Structure I
């Protein structure tokens, strides 16, 4: 009797901010991972005993240098990696501070309009997350600054 392989559990964010150029338009962070030669959203594997929300926040910080405030959970991605199932939970997350520093894992980060982010992202499943975010809000993010 063969048992199914245990899924790889991971978490990440569609990291967003309001444009700093005065128009307040939505910008989305995309990261370049040289190991995979791809543009994606910040994400990574959960550590033993770590819940998905903490993993998502930790991975954003490690890959982008940004702290973030988690918002709405977005659809979970399911796919295969080297014959093993992988499950990645995502959240919309507003950038709260910090600055990007290139690393071995992530060499570039760009802040792009949703349309440009969609065009830059390598995989359709990542482009679909931009669509999910826009379905929630449209082209302008919610104003979390209002009490």
Structure II
């Protein structure tokens, strides 16, 4: 794949299917193609990468998430598909950030559950510590 220079208005997003997604990678990519939008679409082990004009990419993301709103997640990717700085085929190893994505994937089922069953949460704002109390804590730690 030849690397084309990206315009400033172009973005790349990763579409990540959660563990309980109702669609698989092949179905996801097929649905993306069926949108008939001017996008570069690449199938991946976790879903897909889409690249194009920002408005078009976000239109595709919004439409595709309607398939399974609690199990389809997206995030920015700083490089277009096939970029030699990130392409695993050119680097010969897992791309940088892949291990981070693996860890994030482990949390997706928790996110799905939170999205499906939202609860009102109240966070108690902590009080500010007085300077004298802080000085006392520092003095105790220095001992």
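Which of I, II yields 64, 38, 29 for Cα extents along the principal axes in Å, as computed?
It was calculated from structure II.
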Using the calculated result -7000 for helix-only ellipticity at 222 nm (-39500 (n - 2.57) for each DSSP H run of 4 or more, over all residues; to 500), pick out the matching structure from I, II.
I
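Once FRET efficiency 1/(1 + (r/R0)^6) of positions 112 and 128 (r between Cβ atoms, R0 = 30 Å, to 0.05) is calculated for all of I, II, which comes out largest?
With respect to FRET efficiency 1/(1 + (r/R0)^6) of positions 112 and 128 (r between Cβ atoms, R0 = 30 Å, to 0.05), the highest-scoring structure among I, II is I.
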From I, II, which structure was relative contact order in percent (Cα under 8 Å, 6 or more apart) = 26 calculated on?
II
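Bear in mind that the values in this text are calculations on the coordinates, not laboratory data. Since the model is a prediction, treat every value here as computed from it, not as a measurement. Cβ atoms are built from the backbone, for glycine too; each structure is taken alone.
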